[in-house]
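Asks: For reference, the structures are reproduced in the following blocks.
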Structure 1
Amino acid sequence: MEMRKNIPFATRSVTLLIAGIGIILILVWIGFYNYRTITRLDAEISELNTKVKTHQSYAPMTKQLIDRMKVKAERHLPLPAKAKLSGDQKDRISAIFRDMALKAKLDLVAVSPDINTLVGGSSTMLVNATLKGDYYHFRNFLIELGDRPYLEKIEEIEIQQMPGVKEFRLKVWLAVG
């Protein structure tokens, strides 16, 4: 009979032992999982710290570049008061465009005022101009053209690539009086 009394005790002990081992295994698994997570987070933190230090080392150079970008333009675009071409200036349109082209270091190929746009008492005249040169000089020509008080609008700019040079065609409306 004593054997029977020991058997429930042994079964209870084995059950408790298995439950204890199960709890211990669960705790070990949780600890291992947390250890891996902490290790991964530590690696990410050290990588981010490296990036922050790298960016901090670039900070003086970045500030210097930003300061250089803030340099103001040397030349401001003109904004003259509006006026109209006089009769004398209408006759000299070709000479005016030639002078602007020479000043901008461009070759003036052709200037043709469209007299038909003046029919019917129109207050504007269309002028077609063709120039040759490079972009930088053409920019200077456009600035010079914008400085003219009789410029109404530039309707069209066509740029055509030619061997060694670019050709610029303009349609410009000028105010006439």
Structure 2
Amino acid sequence: METEEFGDLPWMTEEIKNQIRHRNKIVKNKDIESLFLLDNSDFSIALYEILSKQCDFKPFVLNHAQRVLFLSMLIENAGQADSILSFLQEYYSEYANEVVGALKEIGATKSAEFIKQAIELLPQDGSWFFDNADENSENLMVKLDSEFSNYPDGPMRDLYRKYAEIHRNEI
């Protein structure tokens, strides 16, 4: 069972395993009280998992506070795992402008500005960015992606926590 649960990860201490088990239990039970007792890193991981399960990656089913957090988390994930362009044109293009407001609402104003500038580079007709982009706009998109991914507003997990604390009853 131990090997199945965590795979063959010899570096993973029993303390880390217990922390993950605890976080997974909070997610499974959607235990909001215990969620708010986690440190900011585990809090943001668990909150993202709770919201993902709740909406099945369809943000429109979430209430406003949940949606703000979820969209902010999605754009952060895109920026870290792939690029902001993947969020803006592939996976969640219908939320491109809304994510700017979501980032502002959680206090990530510099990040919001980078995303707004990236949106302005997108073709108005909805066509693929690279089909019409010149070297300057491609370089600018890469720069905006990099600037966004460097956390200009500080750690996002701290912003998520602060926003969630204010909107705790809506989470």
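None of the figures in this text is laboratory data; all of them are computed from the coordinates on show. The model shown is predicted, which means the values in this text are computed figures rather than measured ones. Cβ atoms are built from the backbone, for glycine too; each structure is taken alone.
Asks: If distance in nm of label points 7 Å out along Cα→Cβ at positions 38 and 134 comes out at 6.6 when worked out from the coordinates, which of 1, 2 was used?
Replies: The value was obtained from structure 1.
Asks: Comparing structures 1, 2 by distance in nm of label points 7 Å out along Cα→Cβ at positions 46 and 158, which one has the largest value?
Replies: Structure 1 gives the largest value of distance in nm of label points 7 Å out along Cα→Cβ at positions 46 and 158 among 1, 2.
Asks: Out of 1, 2, which structure matches 15.6 when mean count of other Cβ atoms within 10 Å over residues 102-109 is calculated?
Replies: Here the read-out was taken from 1.
Asks: Another question, then. Taking FRET efficiency 1/(1 + (r/R0)^6) of positions 70 and 118 (r between Cβ atoms, R0 = 25 Å, to 0.05) as the quantity of interest, name the structure among 1, 2 where it is greatest.
Replies: 2
Asks: Supply the structure label, taken from 1, 2, corresponding to distance in nm of label points 7 Å out along Cα→Cβ at positions 22 and 110 with the calculated value 9.9.
Replies: Corresponding structure: 1.
Asks: I have 14.1 for mean count of other Cβ atoms within 10 Å over residues 30-37, calculated from one of the structures 1, 2. Which structure is it?
Replies: This figure was derived from 2.
Asks: If Rg and Dmax of the Cα atoms in Å computes to 17.7, 54, which of 1, 2 did it come from?
Replies: Checking each candidate, the match is 2.
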